[in-house]
Structure 1
Amino acid sequence: MSNQDTPLIKLVYEHPDFIVVNKPPGIAVQDEELSVGILVILCQQLQIEKLWLVHRLDKVTSGLLILAKSAKAAANLGKLFEARQIEKFYIALSAQKPKKKQGCVSGCMKKIRDGKWALADTGTSAAITQFFSTSVAPGIRLFLLKPHTGKTHQLRVMLKSLGSPILGDTSYKGQHSDRTYLHAYSLRFEYEGQAISIQCLANSGEYFLTEQFNLGVQQYLAPWLLTWPVIKRAKTGRSK
């Protein structure tokens, strides 16, 4: 990737130990065979020697990504993620109405063909996601998602199971569009005694930039304050 082709990545929050950026869709968190990952791009952009990944986003997903400035900070943040002490909230759009407007999906994940995943009837641990949804335009549904686990493709599989695959996510039967409409929208956690709450809307995607979307997302400006649906831990991969 040449300097001319390298996108400018927005720095959303900076701490002495880490940064939080708004990852664009289409950029992998790690280097691929034909393209560099976000670490290389950010080190060049910020003119620093090294950054450490502490969590991941799918290549097609945009939004908030934490990168540590040192190995020690990476270890500290990693412990918070492992203990599920970092709340994560995502926004997604679908062109199809869900089976229900809000609730919780809990099910085991299994790997299927072509690197894709599906909900399974059995497994060792469940992927758990709470959600709200609302209509923002004719044929467009907005989802606010709160995952409690970090399984591969968890949110994409979960929305497909609800009958509302993510707009643009053709790997999971989503309608074709200009991008996959999944965005890591908000983070909330405590780091060394400091309470941190960060939000950032997507800056790409025609449907994310509409007035209808901006009006619809107003009800989710402080997602941690919402009364979330009860978590139901399913023994099977069915929606509960």
Structure 2
Amino acid sequence: MIISIVTAVYNRADTIGDALLSLQTQTHPDIEHIIQDGGSTDGTLDVIAAHPDPRLRLESGRDGGIYDALNRGIARATGEVVGLLHSDDLLASPGVLARIAAAFEDPQVDGIYGDLEYVAKDNPARVIRYWRAGAYEPELLRQGWMPPHPTLFLRRSVFDQHGVYDTAFRIAADYDAVLRWLTRGQIRLLYLPDVLVRMRIGGESNRSLEQIIRKSGEDLRALRKNKVGGLGVLIRKNFRKIPQFLLKAQN
């Protein structure tokens, strides 16, 4: 089973090397790495060149933002399964993709996700938040639940049948897409109760108060667009983050 990993990157010379190493040390042999670079000028392309891999397919040029880049990368992917590896993130262990491939041997499974650790930007060994996702039940969506998007792996058929990321959303296209796939698409998810990805804090959606407010507005629009709920669900979604700071001490 070929797993296509899509990485959208723009000017991340300081972190892309760690992401590449976490992928290149995977024990699963059948990997295709699609890198969609937005025309980096900070040395990102030099770092990629310093980590040669025959499974890597790089395309560099201007794009319309991260979701446009992800859509382009997904369109280039040829694997049966597609996952994302953001340029600031790391796969948590060398066996992650082997576990994903084994779980997808069940033909009834459309997608697989697991737990996520938020780690310090300058020290990925220091955990800031621990997102224990738990098993999916449809009624959880109205309680503000969603799977950790960086840990989500999907069959290519999900994108073909139910669409990719709506670029009308600048920050919350991932939330909109997950709601669409789960409500309209009725895709079947399997939960792996283990950390699959370590994600550095300081992403686009949380870098300023203005961005946090904008993210909340887009989340609300996604909820209403997919007929999952409104302001009450958004409030519950944000409150679900609080236990993540407590769980990090236990893990």
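Values quoted throughout were computed directly from the atomic coordinates according to the rules given, and no laboratory measurement underlies them. Worth saying up front: this structure is predicted, and the values here are computed from it rather than measured. Cβ atoms are built from the backbone, for glycine too; each structure is taken alone.
Here are the numbers:
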{"quantity": "Parent structure of the calculated result 1.00, given that Cα Rg over 2.2 N^0.38 Å is the read-out and 1, 2 the choices", "calculated": "1"}
{"quantity": "Which of 1, 2 yields 5.0 [distance in nm of label points 7 Å out along Cα→Cβ at positions 71 and 175, calculated]", "calculated": "1"}
{"quantity": "Parent structure of the calculated result 2.4, given that distance in nm of label points 7 Å out along Cα→Cβ at positions 31 and 47 is the read-out and 1, 2 the choices", "calculated": "1"}
{"quantity": "For helix-only ellipticity at 222 nm (-39500 (n - 2.57) for each DSSP H run of 4 or more, over all residues; to 500) computed as -4000, the structure of 1, 2 it came from", "calculated": "1"}
{"quantity": "Top of 1, 2 by mean count of other Cβ atoms within 10 Å over residues 7-14, largest first", "calculated": "2"}
{"quantity": "Among 1, 2, which structure scores highest (criterion: FRET efficiency 1/(1 + (r/R0)^6) of positions 15 and 135 (r between Cβ atoms, R0 = 41 Å, to 0.05))", "calculated": "2"}
{"quantity": "Label whose coordinates, when FRET efficiency 1/(1 + (r/R0)^6) of positions 23 and 143 (r between Cβ atoms, R0 = 30 Å, to 0.05) is calculated, return 0.35 (choices 1, 2)", "calculated": "2"}
{"quantity": "Computed 3.5 for distance in nm of label points 7 Å out along Cα→Cβ at positions 119 and 183 - originating structure among 1, 2", "calculated": "2"}
{"quantity": "Distance in nm of label points 7 Å out along Cα→Cβ at positions 39 and 167 - highest-scoring structure of 1, 2", "calculated": "1"}
